[in-house]
Structure 1
Amino acid sequence: MSDAAAPSSRTAVVAAAIDLFAERGYDQTSVEQIAQAAGVSRSTFFRQFGGKEDVVFADHEVLLDETRAYLAHPHDDPWAAVCEASVRVFRHFAADPELARRRYAIVRQVPGLRDREIITVFRYERLFDEYLREALPGLDPLDAVGFAALVTAVHNHVLRRLMRGARVPASVLRRALDDVLRRYGVHPDGDDAAGDDLIVAAFPRRMPAAEVTRRLRASLVE
């Protein structure tokens, strides 16, 4: 099989696998049945996928590579770049919500797939975390991991709404991520766009950053 035919062949295998998993059940479906339904040989299947789990998560492997490549490009605003990367992933699944929902239903039914899903989510989070630390030298690791985790959590919350049947355009996620940027004080439009008051504070240089954060947070609540 030529390299040019590989993407369409992979797509056919994934589609056939999802159909069979939905019809017969994940555990009851064999690699041979998937290969036959997709019109490929067993050896071709294993050249493209390591096993049945890899078929279910094939899109994520491609998306992770694409996200890594996107973040490798220069970006004026690393915080906004992470949010845009999240939106790009969401758009992929929103482009074919029916297939995404069928895959989601299969994952929910199989404990091993649910575990794989958790690991996959963490891989996005770790990718965002590592990118921010590299793009912003000196950034507190807690800020990097916190932002990465919040973006990933918001993305998954909005995506689950899509998986459960709602019509959710990418603009919904964009608005939610705008709120994340404002919470961190890194929105491209600045705090004035959000209608926030300006707070000026002075602290001893020796005060731990965590205590500075605690006092500022207490002031904001007052």
Structure 2
Amino acid sequence: MLDARTLLNAAVDYVRRNPDEIVKAVLNATALRFGVPIAALRWLSSRASLPKRAPRDIDIGSAPPALRLSLSVEAMGTPLRASAAIRVDEIDLSPDAMRVGLRLSDVKLALLADSETAVATLIKSGALDLSKPGNLVKYLPKRPPAIVEANDDRIVVDLLKVPALSGNGRLRRALAIVTPVIGIRAVETDRDHLYVALRTSPKGLPQALAAIRAAF
């Protein structure tokens, strides 16, 4: 587990080595655009304490405007190396939904060890159409409830379909207060950063104030 002091020291060290990041951050903030260095994401993934069955050897890069992700995982008893470029093309946040639309491209699967499982046989045969990963996800026998749409190269996830989040009253109250006035316009990358661009809607202020009164 990373503590606050470790994170702070790492951030200070990064800024010392990259002083131009401060200027970039200020300029982007004026446009309601906030960036995280991809190097920082790599650092966090390499030091995060993950459950035993979680993905391993995570590598993060960019393929603008997409984020490139590569990881080792075990799928149905088959050790795999999976990689893809992931582009966010929709974000819809409200008290009732946290929808994120993802476009997957350049999807690759490689066996990490010789195996005779059904998954390994499909990979070896080349029968899997990795250009349309959404179609594969659509027909999963035990598809996670958070995946609400899957077709061709697109997958839509609604995080409020996850029981731990849907039953979180604080999260729903926060969404009711924030989402009428602040939304996410885009999530994209350049060569070195992952950016989140916000949008504001002053017309939603009365709704946000009503949510504050209801919460307190």
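46, 21, 14 is what came out when Cα extents along the principal axes in Å, for residues 146-201 alone was calculated for one structure; which of 1, 2 is it? Structure 1 accounts for this read-out.
With Rg and Dmax of the Cα atoms in Å coming out at 21.4, 70, pick the structure among 1, 2 it was computed from. So the calculation was done on 1. Looking across 1, 2, the calculation of distance in nm of label points 7 Å out along Cα→Cβ at positions 106 and 138 that yields 4.9 traces back to 1. helix-only ellipticity at 222 nm (-39500 (n - 2.57) for each DSSP H run of 4 or more, over all residues; to 500) was computed and gave -10000; which structure, 1, 2, did it come from? Corresponding structure: 2.
Any read-out appearing in this document is the output of simple, stated calculations on the displayed coordinates, not a laboratory observation. Because the structure is a prediction, the values reported are computed rather than measured. Cβ atoms are built from the backbone, for glycine too; each structure is taken alone.
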